[in-house]
Structure formats: C-alpha cells, structure tokens
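Rule-based calculations on the coordinates, nothing more; no lab input. Bear in mind the structure is a predicted one, so any value in this text is a computation, not a measurement. Cβ atoms are built from the backbone, for glycine too; each structure is taken alone.
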Structure 1
Amino acid sequence: MKKIGVIGMGYVGIPVALAFADAGIKTVGIDISADRVSQLNKGVYPLEGEEPGIADLLKKVQKKGNFSASSDYSELKDADCILICVQTPLKENKEPDHTYLKSALESVSRILQKGTLVSIESTIAPLTTQTVALPILERGSGMKAGTDFYLVHCPERVTPGKLLHNLRKMSRIVGGINDASTKKALEFYAKIVEAELHPSDALSAEITKTAENSYRDMEIAFANELALICEQLGVDAFKIRDLVNTCPFRYVHLPGIGVGGHCIPKDSWLLMYGVKGKTPTPLLKTVREINDSMPAHTASLVAAVLAKKGKEVKNSKIAILGFSYLPDSDDTRSTPARVLYKFLKQAGASLAVFDPFVHQDSEVKLSKTLEEAVSGSDCIILATAHTSFKSLNSASELKRIRQLLRTPCLVDGRNLFDKKLAQEAGYAFTGVGKG
C-alpha cells in the first residue's frame, strides 16, 4: 500500500487521512473547499472544538511528507485505495440526498484503476452500496466491481471530541460486495484500527450503522418523554433517572433540548428509507417525532418562565448560551439550538447567541462574549453544556450575571444549573425535566 486518497475533509475524512499518513502511507485529502485545502496544506486544522492530538498529528505527517490536500481528483489516479467520507444529508422529505455521494463516486469512476479498493465510510441507507455506488463506479470506469476493483462499506464510528481515539480504538464493520472486497478491506483497515474488525457484507454494514444510531435515538426519545412526564408531575427527571439507573441492566439517557449532529437525527430516516413502502416503521417515526419536538417544548418553557415575570416572548430579548449540538465542539450540524432560535424568532423575540467554539454561522449572528449576549436580556437559555459554562453554576456567578440582565429568567436545557442556587440568586427558573 503506497498511496491512498480520502474524499471529504471534514470530521470523518481528516482524522482517517491523518491516521493512514501516520502509518507511513502517502495520503491525499480531497475537498471542494479551496479554503479548507489551503488551511490543511499550511498545517492548520480547519475545525474548532477540543480534538486531542489531531492538530499535532497534522503537523507531524506534513513534516514527513505523508499528507497533502487538493481539489484535483487526478492526484488519485495511482491510489491503491480511495475512501469516500462526504456528507450524506436528508432532503426536506426526509429521503437521502445523494448529491455529494454521487458527485464523489462519478469523479472516482473516471480515474479508477484496476485493483483499487473503494471504501464508503459515509453513513448510507440500506442497499445504497449496491444500487447507487456500484452502478456509478462500473459505468464510469468500464470495469467490474468485485473483480477488477474492490468495493466495501466501512461505516465510520467517530464522535467530535474523540475523533482519533474512536478511529483507532473502536471496532469497525467491514462489509464488501463480495468476499474478495471484504478481505482486501480488512487488510487495509488493520493498518490503523487497533480494535476488532468485523467482516460482513455491504448491506449488513449499512443496516448495522443506521440501526446503532437509531437505537441511541430511541433511548434519547425515552429520556425526553420521561422528562415531559416528570415536568407535568412536578418531579425532577434527573433524580428519577439516577434512581432508575440503580437497577441492574437499566440506563436512562439524559434528556435535553433535542438531538443534533450529522448522524443520529438522520440515521433513523435512512434505516426507514431502506424498507420504504414495504415494511411499516411506527416506532422509528415516533422516536423522531419526540426528539424533533424538544426545541418547541423548550420554547414553551421560555414562554412560561417569562410569564412569571409578567412578560411575553414577543419583544423580549433572549440569550442562548451554546449553539453547537455537542459540548466543547464547533459542530452545528442539525443542532437543536438552531431550531429553538427559529421558534423564538418567529414568536417575536430579539435573540443573542454565544458559543465559545462557534464564531460564525450563515444564519445566526453570534456574540463575541457571554457578557455581550446576556446584557439587557430577559431570559437566558442554556442550550449546550460546554465545560466553560459549568463555572456559571455558582452563587457568585449567578448573581454577577443577574446584574447584567433586564429580567432574571433562566431556562436550563442541559441540567447544568442547580435549581435552588438559581432561585436563591433571584432567577425565575425552569428547565427540561425540571418539574
């Protein structure tokens, strides 16, 4: 293995490219963003958030001459393996949008050489490898998949904040279109994955990845529905959660303002799409409805807490603390904070948003400091549990922030604040699951 290409320099593509480069393989990262390519070639990690080891690894592999970035697919003509790590979003109708995937596959098909391994790491709906990827690659290359070149689906299992760790330490499913493809891919991934590699087939790999995220989606939906029940009954859902979790083989997840990220909100729909029109999937649909409803529910909590102070959402200034979907990350893909922002804006609120990791957004103007965001506000919403926000949960900090507010209202969407402390500091307080 002398050279590989990785298409898509994002949360999935960058770490896998650097890991293979660190294993001594010449690696070329392909991305359509000229700015991202430029940053990577300057040794600058283009994503924000806490990512242990990744910035140093980028500098290390560049110094050794093992990694470079480009927008030119012709640089992959002599690649032994090509990994596809592009985004696979949903359309408005919740069906998969294959625009980026098809574009990458078509570009690869034009430079594909005999004996090359193509691995799709992007999460895809069941049957996508066989019905979308394979025909495009065969048609564009004029070759036969499984004989002239190899094709597998090896779904990523990375999490922002643990990109390199998960890549190396978590087991992987390796699903080829035939045994020869699977065998080739097992040998390839063994170069960087220290955990077990599970040989499978492409369809099983597709189902496995979408099912594991759908299962987590379901667990979170249960936690969110339990939180709504506890709110109605005047009980703290987090205390109930702790008590339930004392029972062996029980683990209730944390409720919150909603589910975000590129995977979990999407993958239930991908799993359903694989059997659309053939098998009813009422559970998965209900799970999505529950989790998608949480931003609107949080907006209703804002209205309720403002009402305690004789105010309405309309014409109130509301400060949202945290905009990424994940603590200590800049990842805003499908963040529930954006949905919450839109609900409140439509209700006539004036909004300020502060996130220590997110500095720009195409739809939302972000405050430069926490103090700028909360100054003159009528309500604060804690939307993301960044580590730096935890220091706000003290009597002195709560009092300091209160002095900056016009109206002392606080909605805790992530169980960061102590209810008693907040109320003693003079806040009208509520939160998700805080009955």
Structure 2
Amino acid sequence: MSTQETILITGGAGFLGHHIVTALHSAHPTWPLTVLDVLPASAYDPPFSSSFITYIQADITNAATLTNAFQTTRPTIVVHTAGFVPKGNTRYTTLLREQCRAVNVEGTRNMLSAAKSVGVKAFVYTSSITTITDDLSQDHPNMNETRPPSSFANPAGTLIYGSSKAEAEALVLSANDPGKDFLTTALRPSVLLGPGDENLLPHIHACIAARETPFQIGPGTNLYDFTYAPNVADAHVLAIENLLTVSPVSGIGETDEKPSDVGAEEKGDEGQIESAAGQTFFITNASPIPFRAFMLAVWAQFGHYPPYTVQVPQPLAWMAGLSAEWTRWAREALSWARGDKGAIDRIAWEEGATLSRGSVKDCCQCAYADGGKARRVLGYVPRVGLEEALRISCEDLKERLARRGLGEDRKKEV
C-alpha cells in the first residue's frame, strides 16, 4: 500500500496477538508498530527484533494510562486483541464475570475513547465465535453474520465470556462513524491452534497421560471449527487494508491497490470491493471437522492411538459432570465449615477441574460458521489448511514439551 500508517495493537504478548504482530510487520515492514500489553516486554516469546516494533506496558482498564499511551504513539490504526479469557471450568461459571466485563467490555470502551481522541482512522476488534456459540443449550451449524449474538436473545443462558465479547463487539460496531473518518470492524475467529498455543492442544495431549483417550462422549460426530492462528492474523491484515482503501460511504468502492499476499482472492466483479466498516466477520479454516476426529488426529501426531473406544452417552456424562461439581462444592463447604477458609481456592480449583456439565455440553456441541462473507468482502481464504496447521502446531507443542521434559515418555501411554 502506498500510505504510511502507524499501528497500535493490544494483546501482542498473547498467543493470537503475537501472530498478528508478525503478520502485520511482514505485510508492511516499514509501518511503525506499537505493541501494548499488560505484560512486560520480557514476556514476548519469541521477542520481536525489528526497530519498527516498540513496546508499551499498560492496562486497558486504566483509562488515564491508556490515553497517555495513545497520546505518545498517536496511531492511525488500532488492532484491539487484548482480552480476558476464563480458564478451564471457570468458563462455565460466573466466578469471573466482573473480570470479564472489566477487561473485555470496559477495556474496549476505553480503547475506543482513546482511539477517537488521537484521530485513529481504522479500528479492528478481535471478537470471537463465542458471541454465538456460548449459548450451550443448542447447536450452531453453519452460522452466518445475520444471526445476532446469543446473549441478546438468551442472556441468562450465555456464558460470561461470549456475553462480554458480544457486548464489546456491539460497542465497536456502534462507534463506526464514516462521517468522522473513524471506521470499525470486528472479526470472529473460532477455536484456535498454532505455534505457541497453550490452551487447546496441550489439553487434548494431556488426555494421553490421563488415560482418557478411549472415552468418547456422545456419538462424536458433531462438527466443530478449529482455525490456524496465522490464518486469523492474515484476516486482520486484510481487514485493515479494506478499511483504508474502500470508501464506506457508498458501501462499494474501487481500488488499484493489491491486497497483501496473505491468501486474498478476487473480491467481486471488475475490482469492486465492499467496505468492512461496521460489519462482523466469522474467520475460520473452512474445514469443520467432527470433534472426536480432531482429537484422534491430535493424538496420532504424538504416535498415540486409543486401543479401544468406549462411547459414554451424553446424558450419563452430563450426570457425571454434575456429580463432579457437587463433589467440589461439598468439599469447599466442608472446608469452610471447619473454618479453614484458605484451604480452597475456588477459582484455581475450577480452572484445574477436567469435568463439568459445561465441558460435556461444549464437546458435544455442533459449532461451525460459514466463512463466505469474509471471503467475499475481505478476500480472506485460509492460507494454511487444517491438516498442515495441525501438523505444524503439534510439532511446535512437541518441542515445547521436550524442553519441559514432558515429551516422548507420554507418547504411547493409554
């Protein structure tokens, strides 16, 4: 692109944020890029070495500190990826509701205010497929962007993370103001895998050592979206380029600029391109796969194949999850009754728990999206297919496990 822009990205020390920084710097290596994160520069692994990339340690929930960071860097583009994600089974509780809202909703509100104060032109928000799928009471096959977030229709039945992301997403979209040259868009990636993943693949791999791989909850045929993080990073680059080059006034524009070579395809007849401003987009690998098949593929990468399969009916697994929850609650209550109030850290306990009603529903849910809108408007096509993405991601995990001494000795355990 011919213009010289200045970018600020939040959450760059995180898994997806790190990949977005890499993709942005690769696509536009001379654009100054500031990475803002609550973690210090020493937390970036691997660290960025370019002189065009600088770091700021700041908390997006602190409006004054955030405004000062914006006044110092004066970005023209913002990619807001930072967020609070509940870990483990806290995802299925309300224990961390306030933390979710403080970071994901109020932090986003602060980001929008700071961005407007310095004349930011393009604001790309990293939302989530959970704006829809965190209603675990139903399946979500072949979703598209015409469907409203689940928390709008079923607030009581939507998990706290998806609800907070939907609220933040609404703030971002409502802030879109072409008349004031402030354009916003929101991307909704699905469950992520890729180098640096500390969530999805490590948990699936841990089932080998726990001897849980033979057990299949439900029929195992429910389709699920898994997306390669570098592909999602590509989508962020394309979203920025769309906001910078396509006029949102008419909704359709023409450009002589060629999008970055990040998997883009042609975007319509005669070079006409639709603006992404004020819109949401599901970002997937366009390869929904049965949940059980994905887990088997992960284990196979580590040389492990379950010797037999035991299908556990979903209602029975749900009851087991309820029993596990009651056991945790009873032990907590007993500890408090004995006056040992420091013995149970409820949040840490829920994070470490492996079974709950919510986790059973989650792994049996059908949840995948139609990526047609992102392909049509952004030109997004996943550059790395799911099979190759899984191979690369598992090789990365093997290396990290080996460094920790947790590699080959677990490979063939049942």
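Looking across 1, 2, the calculation of distance in nm of label points 7 Å out along Cα→Cβ at positions 84 and 180 that yields 2.0 traces back to 1. 1, 2: which one has Cα extents along the principal axes in Å, as calculated, at 72, 50, 40? Traced to structure 1. Out of 1, 2, which structure matches 6.9 when distance in nm of label points 7 Å out along Cα→Cβ at positions 148 and 308 is calculated? Matching structure: 1. Looking across 1, 2, the calculation of distance in nm of label points 7 Å out along Cα→Cβ at positions 140 and 396 that yields 6.0 traces back to 1.
Work out which structure the value 12 belongs to, where relative contact order in percent (Cα under 8 Å, 6 or more apart) was derived from one of 1, 2. Derived from 1, not from the others. Quick one: Cα Rg over 2.2 N^0.38 Å, for residues 172-355 alone came out at 1.29 when computed from one of 1, 2, so which one is it? Corresponding structure: 1.
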